[in-house]
Structure I
Amino acid sequence: MDTSDRIVHLLRRSGFAAAPEDIERGIAQGLEHTVEALVEFEQASEIDLIVHGLDVDSPRPPPRFLETLQIWWLKTMVSTTRPLQEKMVLFWHDLFATSKDGVKDVRQMYLQNQNFRGNFNPDTGRIINAEPDNPFPVGNFQQMLVYLTKDPAMLYWLDNRLNRRLNDEVGGNENYARELHELFSMGAEDAVARVPNYTERDVRQAARALTGWTVNTRLDERNNFPRTFRFDAERHDPGPYEHLGHVGGDNADFIFQNIVTHRHPGQRQSAVGRFLGFRLFSFFGYENPEPEIVNALAGVFDGANGEAPYEIRSMLRTLFMPGNPVSEAFYSEQAFRAHVKSPAEYLVGTVTLLKPSKLDWEEPHTKAFVTHSLQNMGQTLFRPPNVNGWREGLGWMNASLAMARFNFANALTSGPRKDDPLFDVSAFLERNDLQEASSEEMVDAVTLLLLQAPVSDHARQMLVDYMNAPIRVLDHAERLNIKVRGLIHLIMCMPRYQLS
């Protein structure tokens, strides 16, 4: 890849689309500066959608709050000036998969989303932009485990609110302690050595340390639903605990420290560093990265090169900044167009690039169309299928899921209400200076916009032939309207458009 290809690749993966204006700015600034701006996203001002947020202070959730929440987040993904921040919120939503079906109040899902963005304090139950001690989404992972464990939605989802002192061997409920090890931090097996990372006794002892970590269920004006963490000393087992080869501690902080530092004898990298290195590179780069890539990212997590340990931002900078083996793999041909877009990425990227001028996020038909389309494509935000999250990669694609994408493409360009389509062709042509374009120019411009690269000669000729094929419409403007909608639909149905 040349530098411009790398910038386009970076924009697609670190956010949701490579829009022309972002590509132009990236090329002007250079790759290194573009990486730094993405990683140090706090330099960009926050958008009003986040600053003002949603109202969660009423006694009860408003009707259809889940739909409102889904639309709010999708609109945030489209509008954000901090694409990597939102991409990491999506990453944590999948890794720490929590569903609205297992919480007390659907508004807890909104608080968790803000928690993953770094804007929530579980000790007070308040949203603060930005909460100064919150480590999400790219800060200290050990501290993330603290904020995750205190998260009201998580306390309900995996039942740790019920965990109370039982005996010297186990806490009263070990659901969260188990997933903390298996799914949220290190995995059942080391990502490189393929040896077990922990024992059943480690899980049971961790459950002891997590007793008394619960949620305040006493409702008042400030705690209008269970939104505030509470430590119940009477239900807590004060230890000491035997966990991952260490004895001691009087609270869960002992467990979190053991988890982030745990490594197997003879292994230079921590189990958590390898777990996160594998997951981050698979999410941004390509699936099943090589052990040397995983180990390099794990070394950054561990602070092996002088970095502050456990910092996710350092891992992301290593992944994206040219000049090291990890980033060379990220910018390799193997990684280029190797990521199957999730439904959220497909939808958000499309809206970002096409800018459908009649898309009114608050209009009831549009809200239903967007949320139902996403569900039909296999992803309902805030309702992952289970605690494992969604199946990534080819798990997003089968005959019915692909058809749902094609139906969305058709409805976006021509409906969903035929009398008032969301996509305004005249505005699109004017915005892209294509009012007088020939068929060939139209094909080249639209493929470049949507794919950021030309298609093969054969594919290009098929699209040109489509544009030139006669239809029974005499009016030139109406004919152009129909053809442009069809052209965009055809490109959105290409296998290449499903990849980033």
Structure II
Amino acid sequence: MSSILSQKVLLWSLILLVYQFSISCKANQQSKYLYKFIQSKRFQQKPSSHEEAFYLSAFVDEHVPNKVHVEEQLRLMKADKVKALPGQPKGVNFDQYAGYVTVDAKAGRELFYYFVESPLNSSTKPLVLWLNGGPGCSSFGYGAMQELGPFRVNSDGRTLSLNKDAWSNVANVIFLESPAGVGFSYSNKTLDYSNIGDNSTARDSYIFLLNWLERFPQYKTRDFFIAGESYAGHYVPQLAHLILSNNKKMKHHRVINLKGIAVGNGWIDDNYCTKGMYDYFWMQSLNSDETHRGIEKLCDFRNFNLTNECVGYQNKAADELGNIDVYNIYAPLCNSSATKTSYSGSDFDPCSEAYTVAYLNLPKVQKALHAKARKWSSCSDLSWTDSPASILPTINRLISSGISIWIYSGDIDGRVPITSTKYSINSLKLPVNTAWRPWYTGKEVGGYVIGYKGLTLVTVRGAGHMVPSYQPHRALSMIASFLHGKLPPESNS
């Protein structure tokens, strides 16, 4: 048995090397980590198909103090306030905070967060937690600095520009680097880095929220939403389920006022997402008819039964893609000799990740963020211990809870494409409440929307895997509609 497993590991390692060679070396790390993780799950003889039930009363009592020292929490909140980030432009009219929240004092496990309050009427706007995927990638480095945060890093890697389409226009937003080992988050217990998975990530994120709300008690009763992309297709529903399960058992002051979740280009089912990916390659003329027929005939993704013939056609599919960014199939690749000097708010600079890495490794930036000095990287290699093959059962339970559930999809992402999302949602067999229609930003079609009983699917036209990066204005319009509890606008006036 061990020799068979070793052969499988070797085979998939070779496949991964071939595939990574076939796509741009400049593709963002979050996307690469998702692909690597998808392939690593094939090493398993049997993928995990269940999720752990989360009832954490005893655990919460251990890691969330019963007696809150208000003055101490106020001191911590004030200490976390960021006076200014190095290189930030003039005209910053919002408060920002950054620092650590303890999720396990004995282990010395600390999660790093960056929090931006809305510049207008922050006291009346909802609270949003943003999570990036990987698993193992930074919500601060991607979400805050390249997608929906208030700043973008300029090509000099030292200065910032304002993002006029930041989601903080419509909400107060927390960016959490989770689990420990990602970004600036860390643990003093080395074993923590080899004992990480979906369950522990949800648990630590939940403990983070409870402790963070003690530090920022003005948000305890605020409408709360969770949003994220990519492998956060696991994180977001799992954390939402954990919150709702424990709200029933918690004392009133520990109840989190969860109203809804939004998942973008999320990996939510191994079978449907993999099949949808290869179908999308073919539909977009990235793969040949012959290759697609071979994959259709020989690859059993539902049972993870991948024959040598199937693997051969997958290799061929990878070769046929050529040197493109599969996470935005029409985007240019990073060309460092042709970069812009500042963020323009229109075309996303494909070299943005390099600028962000340079900026977040400046000692003065880490000091301003109250971060522990370290070499910061976009993603971290973590030993992942559990990952269910499907999150659809969790989504079904969330539908029954009555919270708002939106799944959105940039329509030119090839890694977790709209076909994958459609296949996953269609498997739930939900009744349609609102027929498929276009939605608008100004006079342009922003995408398409369909409302099901308990769930809304939204596409974002012209967006890749990181929707707010490629279509910032459309993404802002979409998330504003989500937070207001209404479908994106159907008028083109």
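Quick note: the coordinates plus some simple rules give every number you see, no bench work behind them. Here the structure is a predicted model, which is why all the values come from computation and not from measurement. Cβ atoms are built from the backbone, for glycine too; each structure is taken alone.
So here's what we get for this one:
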quantity	calculated
Which of I, II yields 0.10 [FRET efficiency 1/(1 + (r/R0)^6) of positions 289 and 353 (r between Cβ atoms, R0 = 25 Å, to 0.05), calculated]	II
At a computed -11000 (helix-only ellipticity at 222 nm (-39500 (n - 2.57) for each DSSP H run of 4 or more, over all residues; to 500)), which of I, II	II
Per relative contact order in percent (Cα under 8 Å, 6 or more apart), the highest-valued of structures I, II	II
At a computed 2.2 (distance in nm of label points 7 Å out along Cα→Cβ at positions 281 and 457), which of I, II	II
Among I, II, structure where distance in nm of label points 7 Å out along Cα→Cβ at positions 129 and 153 as derived comes to 1.9	I
Top of I, II by Kirkwood radius over Cα pairs in Å, largest first	I
Comparison of I, II by distance in nm of label points 7 Å out along Cα→Cβ at positions 185 and 473 - largest value held by	I
